[in-house]
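Some structures are shown below for you to check.
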Structure 1
Amino acid sequence: MLTKSERTKQFILETAAPLYNEKGISGVSIDDILAATKLTKGCLYGHFENKDDLSEQVIDRMLKQVTDKVYLAVSKGKTARAKVFAFMDFYKDPIDTYVSGGCPLFNTAVEADDNFPIIKQKVAALFRMGQEGLVNTLKKGIEDGEFSSRLEPAIYAFKLVAAIEGSIVMCRTMDTIKPMHSLIKNLKAELDQYAS
């Protein structure tokens, strides 16, 4: 059971997440957070040292939520093919990205690139971890005879993530999910060309 203080902190993080995802780290002000939570500045600073501390914890929470959801979806697959397909299907609706404002991973990566080195490192670590997970899944598929050794796991995994992340941005901008569905269908067909 969470204490009242822990519940308040959780409420602040949950309420601030969509603001950060929509406006960016630089675009969100403490006044935005106070208006959304209807808390006092004293209460807010009772839970966070400063805006940087709040920002880092909000970003950590958003990224963890997304990675946990992806992991859960992928872990249901029984074969390498099913796991990779589940990863793709997780992103089939680029308009509904679980946190208002788009993909938190992409949004944070773009903003943190030049301005927030600590957060950039966290995002880079998540990208690396995701890539390694996909590469290992594809390698296991080759070992198990699911895929031909002609498949290059690192190249396909990079292409897959780059295409999906880019498609999220484009689909959200154009306000349509159709291109994502076509992309996923094409990526699945490409992977199936390596089926043994």
Structure 2
Amino acid sequence: MDARTKPGLRERKKQETRSALAWAAIRLAVRRGLDNVLVEDIAAEVGVSPRTFNNYFASKADAIASRHVDRMRRVVAALPERPATESLWQALEEAVVSQFLQQSEDAEAMPDPQWRGGVHRMTAEPSVQAALLRGSREVEHELAAAIADRLGVPADQMYPQLVASALGVAVRVALDNWWRADPPVTVPAALRAAIKRVSNLSS
């Protein structure tokens, strides 16, 4: 990325505020339960006003879902940067795992049981599931276009769309299995296992 494509200071500040609000919403919802968290609580955690929160998100659920949706959008952006020597599924796997590693310094650590349980309860909320589904569908269209571009085929072909949808399912299933894995596994390990299973089915 060169200077022409890097976001300016104002845009970076907005991105940082949006990310901080999303992360605060997740932390509070995991700790207290979604129903016990107000928009005012999330805003106060970041040191901004509730109005600022509403400038970024329509609801608590949208804020929570945005962290995953934004991460998957970064996967879309990372795919064209993967080496041409990698197969499509190798490139997708590395693009996904790299984004999860970038977002957490302890992504390779074993998950804390209490945190896993809170995440599961939070993501089981119907409003959060609906927000995740809406965002994931939007990203799948973007990912299909990126896959088609890598393969050199039209974006409206069925195969890129199927691969994009399959990857989205693999990530969701991996994260769902991560929270209840016994013995525990790391997020990258769960992701790699799920993506390899799906890639084997498609080969």
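Nothing in this text is a laboratory measurement; each read-out follows from the coordinates by a stated rule. Computed from a prediction, not measured in an experiment: that's the story for all the values here. Cβ atoms are built from the backbone, for glycine too; each structure is taken alone.
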Winner on mean count of other Cβ atoms within 10 Å over residues 90-97 once structures 1, 2 are ranked, highest first: 2
Comparing 1, 2, where is FRET efficiency 1/(1 + (r/R0)^6) of positions 114 and 186 (r between Cβ atoms, R0 = 30 Å, to 0.05) highest? 2
